[in-house]
Structure P
Amino acid sequence: MSSCKMELVYMDPVTYTAISTHELRQTILTKLYKEAYNDNSITKQELADSLGIKYQQLVYQLMNHIRDFWTVVKEEKVRGTRMEYIAPANPNAIHICIGKDRRIFIVDPIAELYGPLDEVGARCDMCSVDEAEYCVRSLIEKNIVPKDLTQSERETLSINKRSGLRPLDRGFIEALKGIACGDNCVLTIPCERCTFMQRRNLINIE
C-alpha cells in the first residue's frame, strides 16, 4: 500500500523570506517537486525549458537562492558536456518556520503553498472531514502524535487559525516541539483515500 509521507522540516526565516517574496523561486520549486516526485529526476535544461526561462536564469536561482532544496542525483556526459539530473533534496518536506507570537509560516512546493499558515492554509484542507479524521486516527494509533492537545498547543493552533482536526495541524505542533533539539516530525499515513495525493497525481489508487 502506498503511503502519504510528510516530513515537517524547520527553515530559517531568511530562507523563508527569500522564497515567499519571489514568485519565480516558488514556480521553480513547485515544478521541480512535481516533475521529480517518486524517485524521478530532471535535467536543469529540461526544467528551464518547461518553465519557459533561460538556462542561466534558472541556474542562478538554483545556486544562489534555493540551493538547500535540490540535489544532483546523477550525471551524464553528452558530446563532452556534463549533464546533471536534479531532484528535490527531500521530496516529502514541508518547510516551516515560526515567527512572532507563534505564527507559523510554510513552504510546501508540492501543494504550491508559500506564506503564513493562517493565510495560505495546508495541503490537508482540500480533504473532507471524514478523510481528515481517518488520517488523524491513523497518526494517533501509530503513536506519531498524542491523542490530546495541551491548552498551549490549542492556543498555538488558534493563533494560526487552525482547528486541530487536520493531520498537518497535529504535525505542526509536533514539529514545533522538535525545533529546539533539531528533530523533524515525520507523518506517514496510508493513503488509499488521500484526496490531495490523488488530485496531484502523486499516487495511483487501484
Structure Q
Amino acid sequence: MSSEVYERLLGVGTGDVFAGVAVGVVTNIKDPDRLGRVKLRLPWLADDVETDWARVAAPMAGKGTGAQFQPRLDDEALVAFEHGDPGTPYVIGWLWNGKDAPPEPDAIGKGNVQVLRSRSGHVVRLDDTQDNERVEIIAKGAKSSIVIDVGKQTVTITGEKDVVIEATNGKLTMRAKAGVEITSDAEIKIDGKRGTEINGGSKLTLKGGVVNIN
C-alpha cells in the first residue's frame, strides 16, 4: 500500500499505529485467491477508498475444513489491525445495527433459541425452551423441514412434494417396536425386482374391493 493511500486510509502516516478496533462496511467479497477475504470501507474514508483484502476470523479454519460463512456487500464488520497497523486489517466479527436486525429478534433476552439463517431463508434452529426443546432444519418457505422434538420424542420429516430415502449401495431397514403404518391418499406400490416377501407372523390380512393374486 502506498503511503498516500495509507494516509487517506486512516489519516495517519506510514508506521503510525491505530489502537483499538473499528467498524467497517463490506465493499468487495470477490477475493481473487478465494480465501474468504473482504475489502472494507471505514466510516472516516472517502467513498472511493477501501482497505486492502482483510482476512476474516472464523470459529474453525483448517486445510479444506472449517465454518464457512461469507458476508454480503454492505454488511457491517468489526475490524482489528495487526499490531495496530491499518495496512493489515482483520475482520473479527459482524454487527447488527438499526438497519440489519437479528434473524429472530423476539427470541432476544430469553436465551433459549440459537438460530442460523441464510440469506434466502433456510434456517437451523436449536430451541432449549423448557418442555418444548427441539432441533429444526427448515428450508426456505417453511414447507420442507426436519424436526426433532425432544419432549414428544419424535422425528418429523416434511416435504412440500417428494421425500426420497435412498440407499444406493446397501439395504434400507425400517424397524419399529409399536408398529409400522404406511398410508396414502393415492396408490401404494411395492416393487421387488428379484422378489417380494411378506410375512405376517401369526396373521396376514389382505383387504380390497378387488384383490388380484397372480
Structure R
Amino acid sequence: MPTPLLSRGELLLRLQETFRRYGYEGASLTRIAAATGLGKASLYHYFPNGKEQMAMAVIEDLRQWFDTNIFSPLESVHPPRQRIVSMLETLSRHYESGQAACLPGLFALTEERALFGETIAEFFARWVACLSQTLTDSGLARDIAQRRAHDGVERIQGALILSRAFADNRAFATMAAELPDQLLAGADRSTMWTSRTARFPFAPSAQAIPSRAG
C-alpha cells in the first residue's frame, strides 16, 4: 500500500479545489495528480473507480460539512434570525465572500447531473427543509416558510454565480445583508432575535474571507 502523502481531509480538499477550478470534465487526471502530488497509480489505489469516485467522495465530504456547519445549526434552538445570520456568515467564509463556486450547484448545471443528480437533489432538498423549519419556528405558516426557503436557497446560488461572473463580491454581500429581513418578513417578532447585532455584518464592499471549504 502506498504511503499516504496527504491526510484524507487534505486530499479531499485539493480534489474539491480542482473540481471547482476546472469542472468535472476539465479536471483531468494529470491536473488532479499535480494538485494532490499523487501519481496516477496512487490515485487509482485510493479511488479504484477513478474520477467519478473522487467526485462522489468530494460531494459526500461537502454534505457532511454542510450537515455540521449549516444544516444542524439551522435546526438548533437558537432564535430564527440568529440561525439565518449564522448560516450566511458561515457561507461567506466557505464561499470566500462569493468568489468560490458551490460544487453541487456547479455539477447540477452540467452533464455531471446524470452521474450525481440524485445526491445533489438530496443535498439541496435538505438545505431547503432546514431553512424552512427555521422560518416555521419564526411563526410563518408552513407553506410560506417552504416557499421562502426555496427562494432563499435560489437567491444564495444566484448571488454566487453573479459574484463569480463579475469577479466582484458585491452581489453576494448584498444578498447576505438583505436575505434575513426578506425571509422573516411578517414573522412573529416575539420569536426572533431583533438586536441590531443580528444583522449580517458584511458591507457590500467586504473582502473575501479565506476558509477551509469543507
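What follows is calculated from the coordinates using simple rules that are stated; it is not laboratory data. The structure presented is a predicted model; accordingly, all values stated were derived computationally and were not measured. Cβ atoms are built from the backbone, for glycine too; each structure is taken alone.
Results, tabulated for the structure shown:
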{"item": "Given 0.80 for FRET efficiency 1/(1 + (r/R0)^6) of positions 40 and 144 (r between Cβ atoms, R0 = 35 Å, to 0.05), calculated: source structure among P, Q, R", "result": "P"}
{"item": "Among P, Q, R, which structure scores highest (criterion: relative contact order in percent (Cα under 8 Å, 6 or more apart))", "result": "P"}
{"item": "Label whose coordinates, when Rg and Dmax of the Cα atoms in Å is calculated, return 27.8, 91 (choices P, Q, R)", "result": "Q"}
{"item": "When distance in nm of label points 7 Å out along Cα→Cβ at positions 96 and 168 is computed for each of P, Q, R, the largest belongs to", "result": "Q"}
{"item": "Origin of the value -1000, where helix-only ellipticity at 222 nm (-39500 (n - 2.57) for each DSSP H run of 4 or more, over all residues; to 500) was derived from one of P, Q, R", "result": "Q"}
